[in-house]
Each structure stands twice: as structure tokens, then as C-alpha cells.
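What follows is a set of structures for review.
Every read-out reported here was derived from the displayed coordinates using simple, explicitly stated rules and does not represent laboratory data. Please read these numbers as outputs of a predicted model, since none were measured by experiment. Cβ atoms are built from the backbone, for glycine too; each structure is taken alone.
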Structure 1
Amino acid sequence: MYKLVIFDLDGTILDTLEDLADSANYALRMHHFPERTIEEIRSFVGNGIGKLIERAVPDSTDFVVVEKVLANFKVHYAQHCADKTRPYHGIPELIEKLKNQGYKTAVVSNKADFAVRQLCEDYFSGLFDFVVGEREGIRRKPAPDSVLEVLERLHVEKKNALYIGDSEVDIQTADHAGVDQISVEWGFREREYLLSKGAKKIVGSPEEILSILDEGNSRKVHKNC
């Protein structure tokens, strides 16, 4: 039976796109680079803020300059990461129901660890058993390192864990970690794109996740009887 549900953050439980775009464009302006549209920023996210900035700056920008833009982004985002960010409709209620039903819950994100912790505290205080973001020396998703860390910390086997995300990175992460995965279509990638990247199950609402958990656990119970 499933005992643990692991969530991605950006595009899965929180709509962070506008704050990411505002901080990225602030950093670009600081270096007199052209700003990016919301849709461009949407296509750049998923692999951490370092990759976001690499993709946002003009082609062939010197590495040293990219690092300076990234530093500007981090300073601005640390102060403005919750200006426009909001939970997706039904997500807080979903996590509360999971907790009430006895599931363990966690977040694994490629967002900087300080921002993951701050946002989870701001919007989901007390609802997650463990949260983790991008940290120096730890491979980011789609490497399975952080998911495996969650499993170890919470003493849950792979077969009892479900990973939920909104991007191709999340699909790859679940595959690499050897855990079941669900994709959501309300995030930063469209349904057709997710299907093209190997999504096996896509949901259109948080309520569907509860139904899948109930059905999946029911099948496993009957299979073992």
C-alpha cells in the first residue's frame, strides 16, 4: 500500500511562475539584458534556478556574467518569492486529507533549498514530514538522490511511495528512483507534452489523486488477500 506521497513544488502544489519571472527579469535588467515573457520563463523552469538563468540570459553570455545574474536573482527572489505565489486550487485540502488518512508527505524540488523551506512554511505549515530543495553537492532532479533521501529519512520502501509532479523532469526523477508517478496538467507543461515524455497517469484535479490512491491501495489489498 502507498504510505508516502512526494510532491514537486513549482507547478505542482504552488503557482510560482509570476514571482520567478519577476525576479529573473529584475536580474536581467540589472545587467541591461532583454526581459523574458511569462511563457518563456515557463519553458525555462524545471531544472533549478541556475538553469533558469542560463536559459534566460542572451546566448553566448560569459559564465562569469551568468553567475552575477544568478546572484542578483537569488537576492531578489529571497525577498519576493511569495509576492504573487499561491497554492493551486484544492492542494492544501488534498494534503490535509492525506495527513488525516495517515499518509506521510514530502516535497522534493529543484528550487533553492532556502526558498523551498520558506514557501512550505508560509503556505503548508505543519503539513509535510520532510521538504528538500537544491543544495550544493547533491545532484538535482532528474537524479534520484533527494527522493531516495526522503525514503530513507521517512523509512518508506520504494514500492510504498508515489511521486507527483508537473514536468518531464519529474517523470524522469520517478523512473530513476524506482517509484510510481503521477503527472498533473495544471502546472508548467501541457498534457500532450507530458504524454510525449512518457507520463503514464495524468490528473486534472487534486481530487483525482485521492481517487487514484484509494483505488491503488484497494487493488494492492485485494491482490495480497
Structure 2
Amino acid sequence: MPPNQALSSSPFALLRGPLRDMWNLVSGGGDFPRAQERIWINPMQLTRIYTRNPAQTPDYKRRHSGMVLAGDWDHHTEPLDASWKVAACLAHFRDGKTWEDTGVYDRMQAMITERGQFDSCRTMDDIVARYQKIDALYADIQKNGFRDETVRKYGALRLPEGVYVHLDRAGKPIFGAIGNHRIGIARALGLTRIPAQLGVVHPGALAGNTLDRLRAEPA
């Protein structure tokens, strides 16, 4: 694809929930992905983040969960540490830096200046309050473990929120750039198994037992 050719920032996502499940079953049969399906991942082995840049890639969001989409979208990735939110969490929780020293406050202010608001923040007070909540989330996960908020709905186990993970053509996970702080916290704590919401799936991932493996409950 020519470097300056923009892709749609909002891919068509008409079918949702059980209708998407039915479409996947009819289209591919067998072991099909479900919308908002809960899978299990090892955050310590998650090395790539999907490049969410509408000038380069489709902007896959939660409404696209469970869609089976071909193409080269799974080649558009960066090292996970390219996420400034993940990097800030590691610097803060693992390396002991203050939030201010991680640079995340400056980055948040820059995003607010550009967009008017970012992550529901408009002022420095909002930013500080947000990262106080991230501190509280870390303390909760450290004490009680990573919460699994899976619900059974329409005959399948679904995770409405949480870390968002795509599957490439080889069935390997790609972080979908939603749930950055949770991934950063999980990595800072050295967690090796956490629940995640299934994102977009490349058709190549449906070969073998990829979904069965990712669906398996922790031992």
C-alpha cells in the first residue's frame, strides 16, 4: 500500500454480539471467534502493540471485537514499549519513579492541548486524579490479583471491558492499544496470565487450536 494512502479510521462493524457470532459460524464454521470473547494471555510474552494510526491502519476498537478480517493489518505493529502509557507504568511501579518524572503528565498535557481533552482529562488536577486512580488500581491488583469480570451472555464467556488483544495470522497476540495501564501494571507485577477481550482475528489464526488454547481456564 502506498505510504500516503489513508485507510478508514472506522471499519464497518454492523453486526454485533450474537449476530456477529452467527455470522462467524456461518462464514467459517468450526471453532469461530465470538464478539467480546474472553481469552487468557501472558502479558510478559506480549511484545507488540498494534499501530492505531488512521493514516496507516484501520482503527480497530471494541466494536470490532470478534471480527475475522484478512489483509496486512497484522503487520502494522510496534514494540510494546512504544506505548508511552505502558512505559510510564513500568517506570513508576517497577522502577520507582514519580508519575511526573516518567513524563506522563507532560504527555497528557500535550494531548489535552492538541485535542481539548484526553482520557476524560482537561486540567492538571484531572491528570493527577487519574493517576491516583491508577495507583489505587495497582494496589488492588497487587493485593487481590487481576480481576476477571467475565460474564456469560448469549451462551459464551464475554469480557465487556479490559485489555484488548488481536490475533495475527499465526495466532500470536497483538496488544490492541486499549487497556494500556492494566498491561503496564501486569508487567510490572510479573503476572503471567490475565483475562483479555478478544479483538480482531486474522483468518490465518483460525487454523489449529489457537482459540482453544487461549480460552483454556488457568490451572
Response to the item:
If mean count of other Cβ atoms within 10 Å over residues 142-149 is calculated for 1, 2, the one returning 12.0 is structure 2
Discussion item. Ranked on mean count of other Cβ atoms within 10 Å over residues 110-117, which label among 1, 2 comes first with the largest value?
Written reply: 1
Worksheet item: For structures 1, 2, which has the highest computed value of mean count of other Cβ atoms within 10 Å over residues 54-61?
Response: 2
Worksheet item: For which of 1, 2 does mean projected area of the Cα convex hull in nm², calculated from the coordinates, equal 12.9?
Response: 2
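Any idea which of 1, 2 comes out highest on relative contact order in percent (Cα under 8 Å, 6 or more apart)? Write down the numbers at each step before the final one.
Values: 1: 25; 2: 31.
Going through 1, 2 one by one, relative contact order in percent (Cα under 8 Å, 6 or more apart) peaks for structure 2.
Can you spot which of 1, 2 the value -9500 was calculated from, given it is helix-only ellipticity at 222 nm (-39500 (n - 2.57) for each DSSP H run of 4 or more, over all residues; to 500)? Please report the intermediate quantities before stating the final value.
Details: 1: -15500; 2: -9500.
Attributed to the structure labelled 2.
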